Structure I
Amino acid sequence: MNILNKLGDRWFIAVMVITFLASVMPSFISPESPLILIFFNYIVGFIYVSFIPGYCLVRLLFPNKKGEIDFIEMIVLSIILSFSIAGLSGLILGLTPVGLNQLSIRIALSLITFLFAVIALAKSS
């Protein structure tokens, strides 16, 4: 049985698509690109950094949403945890020899998001 066939696991595919777009798009969009592409890149990047890692962590901590937390609490927790994850990963990257740059933070957030999403998906099934 494929675990992605269930109706409730569409969030995993959406998270992976947004993670892929936020990780790959900045490499291909230059400052000379059309304004709409640059704007789309900023919107996807903002949603990614401010919501997606925390959402995956909330799905990991609360796998079945039956009465544990409501929608507003999930959104608020996702935003707060996303900024916390981004800040902590930036702090850790800044202390390592890799350094803190655009590529290193994209890779770190993508790996963290992927790890949280896969564990949450496995835990919910």
Structure II
Amino acid sequence: MLKLLLTIVSGTLGLWLADYFISGVEFTGSWQTLLLAGLTLGLINFFIKPILKLITLPIRLLTLGLFGLIINILLVWIIDIVFIELIIDGIIPLLWTTLIIWGLGVLMPAFFPKKKNKLIET
């Protein structure tokens, strides 16, 4: 459950940071629409991305994992197409937006370490 929540938060925060820092990325909607776009991106990353990673495993092995970046770019591009309020002009802003979202997805779980099950000591 925590992983799903972190995925949604990283997607939302990543879209906001991309809108704020990257020229070529513009979000013209309200903050509720941004939350909805981040929620959609987080749910796609949580449920659809593992299936895509499994299907494309041979290609990812041949490219030493770089095809995973293509998968991430395609998922962000889908969000760009679905939400007309999100405007990403070109492949370079799309790449930087994807890298921001990926970086947040990697860094956010570091702030929430897993609880270790302690054995009952007698």
Structure III
Amino acid sequence: MEKILVVDDHYAVRQSFKLALSGEEIELVAVSSGFEAVELIKQTDFSLIFLDLNMPQINGIDTFLKLKEIQPEVFVYFITAFHQDYFHQLIKLNKDGYQFEILIKPINDDEIIGLIKSFINNSSKVA
């Protein structure tokens, strides 16, 4: 079973992922901060992470770098309504060889399910 982590400081976003995936055979863990995500990934391997960019205390970019130190192979979708604020940092990550995708909020249930199923199908072909 795939394990997916959602990191977003907004309860409604975490709940939307839970509701969208409630009928799927996917283990979903949702946390509200980058610090929680970093501690969690030290103990658990995830197949996929959905990570908010604009969070208090530790933003998505800094969280991403810490997560990649611990689990370099995990794929990350940044989810945000503020990608312009992080544009230069995202360009630098890309130039540094990091792979990720950006999703613009709001994200609906069909998009969530479609992205995850596509990721699972593509990763099973590679494995």
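Computing helix-only ellipticity at 222 nm (-39500 (n - 2.57) for each DSSP H run of 4 or more, over all residues; to 500) across structures I, II, III gives -20500 for structure II.
The greatest value of relative contact order in percent (Cα under 8 Å, 6 or more apart) among structures I, II, III is that of II.
Quick note: the coordinates plus some simple rules give every number you see, no bench work behind them. Fair warning: this is a prediction, and the values are worked out from it, not measured in the lab.
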